[in-house]
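Down below are the structures I want you to see.
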Structure I
Amino acid sequence: MVLVTALIRDLAARFGRVDVLTSGPWSAPLLLGQPGVGEVLTVRSRKTPYWLSLDQQRAVRRLRARAVGPVWYCDGNDAARLMLARAGIAAEFIVDVRDHPRLPGEHATQQWRRLAKLLPPAMAASGAAGARADAVPPDTAALPGGCSLEVSPAQREDLEHWLRGRELSSVRLIALQVGNKRTMRRGLRRMATNRKYWPQERWAAVLRHLRVRCPTHAIVMLGARPEYRLNQEVAALAGIDRLYNAADDLPVSRLVALLERASGLVTVDSGPAHVAAAVGCPQVVLFGKASTSLYRPWGAAGADVRVLTGQVDGEPSMLGIQVEAVTAAWDSLALRTN
């Protein structure tokens, strides 16, 4: 969803406002209040049978009440297309990402921005302004590449209150993201399906290095609530001071503000990595099997990003990344000095 902000930004510059239909608990707090974002409709699951899903039914009613307009469909499957059909939005009003696959070497945000130049067939056929697929609308051509998020005064105030409660208000911060979506699922931390697992003892070694290199910084361990225990295990192995496990008290809005404030971040390829790029936080990011050319964190703010990859038995694997590579990348990172 952070990557899709590149599409939202260009569409908002072109049309004035973008309403978003999305799923999951994090999308609404991430997007609400962002420039160009209008209404955010959220469903818990796109795959739940429609007759069982009250939130799908509410979203369809809201879509029916809107005037028919262009839709940019960003999913890789048909799960949500039925909702659009139920709302009376015909296919000729939809630009579907699956009809415009990624070009060789193209980053995800570049693909989204290319999509923003298009119009659905119904609008293109009517001769609407900007209908040419190869035309860059003048008001978006000068926008910087990458994703972007703005932090509101209310978010900064909430973060300041949170930091004061931990006596961290006047301290420079380093952020660390150890876990990922699969580590939040019990029993999957070391399974082969968890391609973003990096051993706790390696994280502990990185933490000890951060403490030596940045002796006056506080280190904040990020994560969702189910990652709290994993963070505690890593912290116990590291045995350093001024290390704070925030995974039990870090809603999305506060995470965004914290990463805007942090001097730097060390993370696996994750949502927080893209949030950090979007708010200009320098980072070292560890990749497993995911494509770095497609998913490398890229923010419009242009912060320094060091991407690390490894191999095991000739195959891409995060387990092939050694501690020394992470610490060397950190030492060369252009940290924030505020």
Structure II
Amino acid sequence: MRRLLGLVGGIALALAACAPPPARPVAEHAPDPPRAPYRPIEFPRDEAPHDNLTEWWYYTGHLFAADGTRYGFEFVIFQAVRGTLPVGYVAHLAVTDPAHGRFWHAERTSIGSQIGRQDALALDVSGWQLQGALGQDHIRALGDEYGLDLRLVATKPPALHAGIGWFSFGPAGDSYYYSRTRLAVEGTLHVGGESLPVQGQAWMDHQWGDFLVLGGWDWFSIQLDDQTELMLIYTRLPDGTPGFSFATHIAADGTTTDLPLADVTVEPLGSWTSPHTGATYPSGWHVTVAPYALDLTLHPTLRDQELQSLSTTGIAYWEGQVEIAGQQAAAPIAGLGYVELVGYATASALAVPAPRR
């Protein structure tokens, strides 16, 4: 079991030994063309698990209680397929509770293939469940302090990144990748012994392929109040040098546009050092997108939104809710988003966790 979990961690987020990245993400080059034969993505077939090396289903979102209190959530399932070894699964659950200054997270694992269905998604990781098809999903994941029972309905067609939803990591392999960038959410948030009816919005990423992730990345999902979205990703190689990067704009009607990297800038505004692992992450960002005259500032709702997932993935990473404010062509615009920062907590830092402050 320990060997299997090590494989799952190394496959899904194999980053514990990567070098410290530069403070500012750099748009170095676009993804390479994939090398393997391309098969167009089909729904609902490709919502279900595949028999590729690496796969994940990633949900982040924003929930509002009846009194207006806002929460953030992350729910992800990783799947790892490695030859004759049992298929392995890792699930992460996190809730951001800014009103109470709390960030809570938990993780679970299971083994045994759940590949097979081609008409819907149905996964269970030690009681945490994800079901759905054609943009209508259900998450049920209960923890000791927080939990989710949510139904999510896509209000836009899936966004296929890099034009066709398929690109190359280079020597690490090829990947399929699509997002559902605007999901309407309603259901129940469990907080302690209380069950709160909630509504909100979410974002889902589904990525799979015969690839191994070999560096770190900064990933941004931006949902603006004009019903448009942006996805930005900047990757790094194991030595910390820039890898491929790309950006996708999703219009209010669901039309996707791949943005030239030169048209997007991302500038960190500060940093935050984890009292749990000693890792230093950028904190706060200035984002501009020239073709859409966007000038945005992203601020974390809590600075400490770090997941210490050492027992399942072998790493720590920052996955945080952000508030967005700025201008579009001199008119005010606002929104909500999530930022994921992977590769900042090095193996040496994780070996001796920093004391809590």
Suppose mean count of other Cβ atoms within 10 Å over residues 215-222 works out to 23.2; of I, II, which structure was it derived from? II
Winner on Kirkwood radius over Cα pairs in Å once structures I, II are ranked, highest first: I
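Here helix-only ellipticity at 222 nm (-39500 (n - 2.57) for each DSSP H run of 4 or more, over all residues; to 500) has been calculated and equals -10000, so which of I, II was it run on?
Details: I: -10000; II: -1000.
Of the structures listed, the value fits I.
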A value of 2.5 was computed for distance in nm of label points 7 Å out along Cα→Cβ at positions 47 and 223; which of I, II is the source structure? I
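Can you tell which of I, II yields 24.5 when mean count of other Cβ atoms within 10 Å over residues 87-94 is derived from it?
On the way: I: 15.6; II: 24.5.
Only structure II yields this read-out.
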When FRET efficiency 1/(1 + (r/R0)^6) of positions 55 and 271 (r between Cβ atoms, R0 = 30 Å, to 0.05) is calculated for structures I, II, the one with the largest value is I
Compare relative contact order in percent (Cα under 8 Å, 6 or more apart) across structures I, II and report the one with the greatest value. II
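Kindly point out which one of I, II the value -0.57, -0.96, -0.99, -1.17 was derived from, the read-out being log10 I(q)/I(0) by the Debye sum over Cα atoms at q = 0.13, 0.19, 0.20, 0.30 Å⁻¹, for residues 111-174 alone. Show your work: numbers first, answer last.
Details: I: -0.59, -0.79, -0.83, -1.23; II: -0.57, -0.96, -0.99, -1.17.
Label of the originating structure: II.
Laboratory data are not the source of any read-out in this text; all were calculated from the coordinates shown. Bear in mind the structure is a predicted one, so any value in this text is a computation, not a measurement. Cβ atoms are built from the backbone, for glycine too; each structure is taken alone.
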